[in-house]
Structure formats: structure tokens, C-alpha cells
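These notes open a run of structures that come right after.
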Structure P
């Protein structure tokens, strides 16, 4: 993945700036050396009924390498949320399901069953999951803990 070859991603939506939808891009924009292209277009909802809406969602999903599913969408329009995840899976697109933001609320089984992977809301985990699902890139990054050894000079094992 490079700036010349960004990861193409689709984020499930209802043609509006929902908080979680915007939050995904805040996390991605804060990531260093992560390049993506958003194939989800929320600014121009199609007119002409539900089949026209589904056709446009299919078109947007078909352009993506990976789909990010937001559970809040399921609460508002379950049929459309399931449709987007099902279409992604039918096209062999991996689906990264985000957990609920700021709560320990259990994810609905119907969403978990359709997800390739489930992710917490943190920039590093989101980016690592997208790299792995879209391109098979395993970052194998480890957390480093810095400490001052002088703070442990009085520590003795018994």
C-alpha cells in the first residue's frame, strides 16, 4: 500500500454524516503512512425507490477492497445494514465490523456472523485490520513500554 496504490474501502452508511461514519475517517486521517480511498459516497442519495438505492450501494461496495460495517446502522435500518454486509460477502470482500463506540454493548449476532473480523475503536487496530484484510499485510507491531529502571531500585523479590 502506498500513496499511489491506496486501500479502497467502503463504510456502511445511510447517506448521511452519522457520528460513527465520520469517526472512522478521523481515526484513519490520524494514522501515519496509511493511504486509502473512500468508495462510499454519501452526498448524493439516489432517488427512485429501494432497488435504486441498493443498486448504488452495490456499485460503491464493488469498487472497494474491504468494507467497514458500523453497528449503529443496524439499529436504524437493519435491512439495509444486512444488505450491505451480505453484498460485500457475496463479492468476497472482507467485512470489518466495528464495535459500538464508547460502550460495552454486545454486538448483534446477525452482524458478527457476517463479519470477517471485529475491531475496537482505536487507530492502530483499525489500520492494522484494514491492511491485513485488504492486502494481507501483517504489521506484527508490538506495544513498547518505556520505564525508568531507577523507579524499581527498591524492588526486591522474596
Structure Q
């Protein structure tokens, strides 16, 4: 998917930048959605492990949130338009919708785990694509995000039974 670009001076050719902008906007949508879904778990978890899980989910959300801005700024730095409103992100996200009727801790853990795992897999593919398009800076940003997401996926999974 290609995007219309604003005229800028950049050493990455326009066709590749358009593909990178589309890739980054897809990551932006998923990142904004992931953040909001983890906040859903944070706000709605109940049960005996409430405090621990409430804090865990907040830490995961806090770790993901800065990447919304970094991805959007990379989009605009490549001459694109960041498509990061809540409505745009929701419409473009590849993540499953977070159910509104979940309260129990293990159910939230599984839902957050699944979303983190999906996000991580999609992000790994995006890293490869950025590399194929010759953009080391985007590849580096996505790799940084990957390290953080993989770490928090490990933290969340560690709360689930074996």
C-alpha cells in the first residue's frame, strides 16, 4: 500500500518512502490500539491479584505509549501524514477487539498476552520489510519497540500457570 507524500528532501526514494509510511502507519494504528487495550485490562481487572495485575498492565501500557509518538514522528519525517487518531487507529488496527465483559485476572492476562504476541509477530515482519526497503532508521525504531514488547510479553506470560 502506497501513500501520498508531502514534498521533502530525503535520500530514500519516494516510492520506498511511501511504502515505509504505509508500514509505519500500520504499526502506529496497532501501537495505539495495543496501548488502549492494555489500559482496558488495567482499568477493569478484578480479583485476588488485582493490585499486582493492575500495576503490571499499567507498566505495559506505559512502556508502549511513547512509541505512538515516535512512530508518528517517523511517518512525518518521511514526508507522510501520521494517521493516529483514536478512530483512525481503531479502523486500521490488526488486533482483535478487546472484550468489554472480562473482569477475572487470568482472562485479562491471556487477552493481553495474545495481543502482545500478535503485535510482536507483526512488528517482526515490519522490521524485515523496513530493512528490505533500505531504511535502517525505521528498522532500528521497530527493533527497539520489539525488545520492549518481547520483555513485557515475558512479564505477562510469567503470571500465567505453566
Structure from which 0.75 was derived, FRET efficiency 1/(1 + (r/R0)^6) of positions 87 and 135 (r between Cβ atoms, R0 = 25 Å, to 0.05), options P, Q: P
Name the one structure among P, Q that relative contact order in percent (Cα under 8 Å, 6 or more apart) of 28 was derived from. Q
Identity of the structure behind -11500 (criterion: helix-only ellipticity at 222 nm (-39500 (n - 2.57) for each DSSP H run of 4 or more, over all residues; to 500), calculated), options P, Q: P
Where does the value 13.8 come from, among P, Q, when mean count of other Cβ atoms within 10 Å over residues 31-38 is the thing being computed? P
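Rule-based calculations on the coordinates, nothing more; no lab input. For clarity, every value in this text was computed on a predicted model and none was experimentally measured. Cβ atoms are built from the backbone, for glycine too; each structure is taken alone.
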